[in-house]
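Every read-out reported here was derived from the displayed coordinates using simple, explicitly stated rules and does not represent laboratory data. Keep in mind it's a predicted model, so treat the numbers as computed, not measured. Cβ atoms are built from the backbone, for glycine too; each structure is taken alone.
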Structure I
């Protein structure tokens, strides 16, 4: 997944807290059984259920490759990221 330079410049400074907040705004819920630095988030039910694992370290940013992989796994495109106010 490739993003425009203006989108990437906004994403590269986002922290783990920013990503977790955006997941919550998009309807993702933390699995109550996950804890510590490895957090599992779930969205949907049945066949449409999605699951993602986030390595959470407060106030830390993700490297470009990890961030790109996380966004691909979550399934957000530029339109989605604007809708949940992750980017402008």
Structure II
């Protein structure tokens, strides 16, 4: 079994007033990029951007928050297999 590193997100080195955690470097990852964006609730200031020139892709995974407190998650119909495409006519 290979070595691994585990670290709490809140213990990772951060920049941009704590909103950007240097997860790739903290965990010793060298084969791909990986950061943690710690965005406050109701954030509206995240800059729109793309990576067309660099060829990179971004994948977002919610680690905490994002749900309705006190309620079970209910998947929207548009995310269910077999549901019609809302843009198809």
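Using helix-only ellipticity at 222 nm (-39500 (n - 2.57) for each DSSP H run of 4 or more, over all residues; to 500) as the calculated read-out, with -1000 as its value, let me know the right label among I, II. The structure behind it is II. Structures I, II were shown, and distance in nm of label points 7 Å out along Cα→Cβ at positions 39 and 79 at 2.8 was computed from I. Given a value of 1.05 for Cα Rg over 2.2 N^0.38 Å, point me to the structure among I, II it was derived from. Attributed to the structure labelled I.
Given a computed value of 14 for relative contact order in percent (Cα under 8 Å, 6 or more apart), which structure among I, II does it belong to? Attributed to the structure labelled II.
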